[in-house]
Structures are given as C-alpha cells and as structure tokens.
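As structure tokens, here come the structures.
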Structure I
Amino acid sequence: MTLIYPNIVPENNLRLPDALTVKHGPARLLSRFVLEGDMAARQMGLRLRLRHDFGELLYLNEREVAHGNWFKLVNMYNPAYCDLSPENSYWISGENEAGDIVLTQAGRIYYWPETSLSEQAHAMFYADHGEGQLCNVTAPAAGHIGGVVFCAGSHWIRPDFRGHRLSHLLARLGRAYAMSRWPVEWAIALVAPVLVAKGVSAGYGYKHASHSIFYPASPWGDLEVVLAYLSQNEAYEDIAEYLGKEFSGSMTEGLSAASAPRPRDVNVTSTSSEGVFHGSSNLS
C-alpha cells in the first residue's frame, strides 16, 4: 500500500492559479510559471482548471476512446481500479470557449521512503489489480527512484488543438504544480521508446531516459516503456529555462533560484493572472 505524504488539498475544479499554494520549492519560480502558463493558455482561448474528480476524467476518456481520439486509461488513473484521492493525485483540464474539455494532464504522487520504482513498477502500473500479469524491470535508474515521486500521465490534447506546442507547456505546468504542493524528489513518466528516440520526452523537459520496463501481455498489448525522469533540481532548472526561452525576458528576472533556500509558504490563490495510451506521449 502506497503511503500518502501530507499536503494541502484545494477545492475541486478551481482555476489552476487559484488552486496553487506554494508549500515546497522556490515560490517565485513556481508561482510565476503557473501564472504565466495560465495566461498563455488563456491567450489561446483555453481555461485551465485543477481537479480531483477522476470519475469525470474517466467519462471523458471513454467518450474520446469511442471517437478514436484517445487510448483507454491505464489503471493508475482509473478510479475503478485505483485508490485515487485528492491527497495523492490531481488532473488538469483545459476548456475551450465553448466549455468543451480539449486537453488533460494528470499526476500521481507516490511516497516510497523505503522502496523504489524497480520494486513498485508492477503495483504502480496495474494499481494492485494486475494479478497474474508480468512486469520485468531492466531500467537501471528505476532502483534509484524513491522517496516522494511524481508520475505524470493522462496527457491528452484533442486533435484540433495539436500542433501548437501546448504539450510542452502542459507537461511543465503539471510538474510545477506538483512540486509546489509536495516535496517531489523525482519527476517521472513512462513513455514509448519511439518517443524517446524522436526527442519528444526531452521536449517535455525530461533529462534522462532509462531502458526499459516491460509489461508483456498487458490489456494494452505487449508493452515496452522507457523510464523518463529528472531530479528535483533539474526540474526547477528546466522550468526556469523554459520561462526564459518561451516567455518574455521580463519574466525571467530572479527565476534562477532553483538552488536558493526554500521560502515560507506562499499562497497565490487570489492572484489573477502526441503517444501511446492517451493520444500524447506517455502511457498513463
């Protein structure tokens, strides 16, 4: 059974900036990135919301699977199989001007103080409902991934909104949100080997790729996935670099604070401001 790291739980279905309370990490960097990222999305006509009603995510997934636009959720994000709760998970929805959800990104927090991904890869993927299913871990890095681990998934963009580099922003917004709420030591995703070879996972900010984790004869077929990952400090550095390259220079002032001492809690709730199973890049 996965332990839960204590954390602040926002109300369901708030605007993403309104759901943000920076409990961990460099407050200026994370809060500025979420605010600017939300602003960039709004300029594209999208409203981002932070949610933990995974039944709604499942409903959306089933509808889009029927339309051929998505792949069936894996167990770790399916409330029918998994102990999803507001304390250990979230998902972000992006709504267009008509109120339709056109993009999603989700995250799970695993608290493994005395174990690692190499020991938990089966239970994580199948959410303890994979009795009889095999899992073979050959990724060397999996043995080092432990403590507070953020796993990103359910990264989906509706076909008519693809091709605008939204996926790069969305991946980092989810990571920044998670790292503001939990003391994340490792950020990971399980991605198809072809997406590592084509540089897609690197475009999402992952600095490393460790081959591989195998799930033979899974409900999604014979799977080989690559462990894409980056450390806490690498994640901060990537967010700061993305701000400097993708947003105006005025937004980068003071954002190289990844190694600075962690500030006191900062609440900013009053501040305005492409793949395998889910139609994007990773397998969740």
Structure II
Amino acid sequence: MSMTFKAGDATIHRIIEMECGFTPALEFLPNLTKERLAENRSWLAPAALDKDDNLVLCFQSYVVQIGGKNILVDSCVGNDKDRPARPLWHKKKDDAFMKGLAAANLTPDDIDFVMCTHLHVDHIGWNTKLENGRWVPTFNKARYLFSKTELDYWVEENRKTPLAQIEDSVIPIVEAKACDLVTSDHSLNDLVTLIPTPGHTIDHYAVTIGKGGKDAVFTGDLIHTPLQARYPELTMRVDYDPAQGAASRRKFLETYCDTSTLCCFAHFPSPSKGYVKRWGDGFKCDYVS
C-alpha cells in the first residue's frame, strides 16, 4: 500500500499517527441499532470493525503538494498532550507522525499551510509542540487556516469551561499570530478551496484541490466510517448539530458520487481513499490503494 499518490497535478502523502479499533460502534453512532450493525458486520469486518465491534478508525493527516506549496490537512493527535479521557493519547510520546512526515521527505519547516477542518482534539494535536515548557507552533513557517466562526465558538466554550485541546493546540497559534481567520468557503488560490460542511462542528469545512476542486477532496470529520456512507443519517455521538451533519454528509456524498474526484477520508481504515459509488439509498467507497 503506497502512502504517496497523485491526484491531478498534486502529490499527496498520508501521514498515519495510529490506526486501531477505537470505540464500540453502538456508542460512537448512537442511532445505530444492534440489528443494523449485525446486518452489515459481514462487509465491515475486519477492516472497519474489529472482533469486539469497535469501529476501526485511522488517525491521519494528508500533505498535499500542489502549486509549489506543501499543505497539511489536519494535524492528528500530537505528543505530550494532557488527554486523560483517552489513555491512547494521554501524554503520548511516539515518533509515528514525524516518521511519516520524514518518509515523505518533509520536515515541519517545509509546511506552508495547515488547514484545520475543525478544532476537535484529534485534528489539531500537532499544531503545537512542547518546547521548554511552552506550547509553540510545530510548523514554524506555516500559516494555520481556522474558520473564524469555528474559532470564535471554541474560544467562547473554553472561556466558560477550560478545554485542554484549545489551550494547548489552538490559543498558542493565535498568540503566535500564525493563523489566518477565514470563512468556510475560502479559496487559498485557484487550486485549493474550502467547502462548508457544517454539523459535526459549527463551521466544519472540507478541502478540495485542482481546477474547480475536481481532482480530490479531503473530508475531515463530515464522515467517520464507511457505515455512515451506507447510511448517511447515522450520526456521531459528539455532533454539534446531528441533523445538519447528516444533511451535509448526504449532500457531500451525492455531489461526489460517480465522479472522478478522489475522496480522501480522514478516519476510514486504510487505504482511506477512493471513489464514491451509489449503494441502494446510500453510498460506498470503492477504495484505491
């Protein structure tokens, strides 16, 4: 399985931090029934569902090399972060992410832009690194693109109740004046454009590349598992607006169904990318390796 692939004129690298059975499917998707899970177990297991009925999720970033720029789409979990609710992530110290970056012949200083599709903990962790007891930008020469609406929401939530991931992975970027605040339909240039996909968070965005955004699209968390492609109305347990999230998901899948746009999913199990095809009233991903 190649970690580097092409889409139009872009070269894309998958940077995997971890891939594992993560959370019981019936907890992760609260409107999933035992009966529906049983009906689909045969095609989900073992790649997307482990023997204990935990959804298998990949935690990864994508680096897009296009137009002479290196663009990181989301920044995974990170090291040294205080995450007691997630033992796998708590005070983590491993080199998986940095090894993946090095395998693509890149260093943190080579990244020009960091696209934060949203500000959940597993998409912002490598925004910062611990240096002499302080959180500082990991990608020292990059501009970080935050949706202003998304940032304003989380800063206010953090004001009401301190959130470790905002304090260690977002606010230091703001204080370093390393972020650009954008709308969720912002165009970086004629080859990289954001598209609004709200619901999982208040102003989640996806990222498209290529002329007209037709070469590839990076989903972020508008969808987590192939089961939500089959049934777009299955909602994730921490969706900000579940109904809006389901509508965004179905619209996205309808838009890219039976097109030549390569869909790069944030959390689908490896190889995590492919083409959306119709499956009854739902959809599936025809994977490409």
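Of the structures labelled I, II, one was used to calculate Rg and Dmax of the Cα atoms in Å, for residues 79-134 alone, giving 12.3, 34. Name it. Show your work: numbers first, answer last.
Working: I: 15.0, 47; II: 12.3, 34.
The read-out comes from structure II.
I, II: which one has P(r) over Cα pairs in 5 Å bins from 0, in percent, for residues 31-182 alone, as calculated, at 2, 8, 16, 19, 17, 14, 10, 8, 4, 1, 0? It would help to have the intermediate numbers written out before the result.
Details: I: 2, 9, 17, 20, 20, 15, 10, 5, 2, 0; II: 2, 8, 16, 19, 17, 14, 10, 8, 4, 1, 0.
Only one of I, II returns 2, 8, 16, 19, 17, 14, 10, 8, 4, 1, 0 for P(r) over Cα pairs in 5 Å bins from 0, in percent, for residues 31-182 alone, namely II.
Please compute distance in nm of label points 7 Å out along Cα→Cβ at positions 87 and 111 for structures I, II and give me the label with the greatest value.
Numbers: I: 0.7; II: 2.9.
Of structures I, II, the maximum of distance in nm of label points 7 Å out along Cα→Cβ at positions 87 and 111 occurs in II.
Name the one structure among I, II that helix-only ellipticity at 222 nm (-39500 (n - 2.57) for each DSSP H run of 4 or more, over all residues; to 500) of -8500 was derived from. All intermediate terms of the calculation are to be shown ahead of the outcome.
Numbers: I: -8500; II: -6500.
Going label by label, the one that fits is I.
A value of 0.35 was computed for FRET efficiency 1/(1 + (r/R0)^6) of positions 23 and 143 (r between Cβ atoms, R0 = 30 Å, to 0.05); which of I, II is the source structure?
Details: I: 0.55; II: 0.35.
The structure behind it is II.
Quick check: 4.2 is what I get for distance in nm of label points 7 Å out along Cα→Cβ at positions 63 and 119, calculated from one of I, II. Which structure matches? Walk me through the numbers before you get to the answer.
On the way: I: 4.2; II: 2.7.
Computing distance in nm of label points 7 Å out along Cα→Cβ at positions 63 and 119 on every structure in I, II gives 4.2 only for I.
Work out which structure the value 0.95 belongs to, where FRET efficiency 1/(1 + (r/R0)^6) of positions 15 and 223 (r between Cβ atoms, R0 = 35 Å, to 0.05) was derived from one of I, II.
For FRET efficiency 1/(1 + (r/R0)^6) of positions 15 and 223 (r between Cβ atoms, R0 = 35 Å, to 0.05), the value 0.95 is produced by structure II.
The numbers here are math on the coordinates, done by the rules we state, and not lab data. Since the model is a prediction, treat every value here as computed from it, not as a measurement. Cβ atoms are built from the backbone, for glycine too; each structure is taken alone.
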